[in-house]
Structure I
Amino acid sequence: MEPIDPSTIGSLEHQAEKLGYLMATLDASFQHRAATEKNATLIAHSKMGIQMMDAYLKGSLSLEDYARQSANLLAETTKRNDETNANLANAVNRISKTVQDAVEAGKLRYFLENIQEDKK
């Protein structure tokens, strides 16, 4: 067995650190996008809630209708936030899979090149 070249280990560590940095940057971007979407959902929810309350206080919306519309609004807001969370998880998983696939492709290329070298 050949000794491990310290420069190779150093290069691997350096590249892994750069990859970690890039992945953290993407994760932060995804998190920011999700937070922005959730904030927009919350603002829309609040506006609708205020409009419903105003209609109720003016007597143009019954208590039963106000309660029903509030429940529907809450369900819609929850659904939107769940979709945002799912999109965030999918984006993070997709990046992780892309990185893992690239690592595996690099390993495969190495083994294929060595097989070709051994045949020569």
Structure II
Amino acid sequence: MRVTKEQIVNGIVSYIETDVIPQVGDKSIQIIAATAVKMVRANNALIDSFFENKTMQAVLGKCDDGTYEIEDVFRSIAESVQQFGPFPVEIPPIPFISPSEKTLSFTDKDINEIRRRIERSN
């Protein structure tokens, strides 16, 4: 399915706000994640720099009309996660806020839910 960069951002942000932040037991990580989401929403230059990256355009399947064909990349990620186990995202220690490293793990169900949120977002 073809989607816009706004749909990608909105879908990922929606997933983080409703599925990730409430599940994280560490209050400092919740605050950091919520702050990061707010900063991404408020900073179009940050979003644009991500989407202007040629590698990301290739991975996300950028089309001539400026939309992205995300089906293949999300299917590939979900299949890889099924094969090798949950996808870990490590959050390094942050002095005075979160002194130890934290790891978030995402399953193929998470990857598929992110894709659904992107496809449904506007």
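All of the numbers you see were taken from the coordinates with simple rules; none came from a lab. What you are looking at is a predicted structure, and each value in this text was computed from that prediction instead of being measured. Cβ atoms are built from the backbone, for glycine too; each structure is taken alone.
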Quick one: distance in nm of label points 7 Å out along Cα→Cβ at positions 30 and 46 came out at 2.8 when computed from one of I, II, so which one is it? I
Looking just at relative contact order in percent (Cα under 8 Å, 6 or more apart), which of the labels I, II belongs to the structure with the highest value? II
Which entry (I, II) yields the derived value -17500 for helix-only ellipticity at 222 nm (-39500 (n - 2.57) for each DSSP H run of 4 or more, over all residues; to 500): II
Given 30 as the derived value for volume of the Cα convex hull per residue in Å³, for residues 22-61 alone, which of the supplied structures I, II does it correspond to? I
With Rg and Dmax of the Cα atoms in Å derived as 15.2, 46, matching label from I, II: II
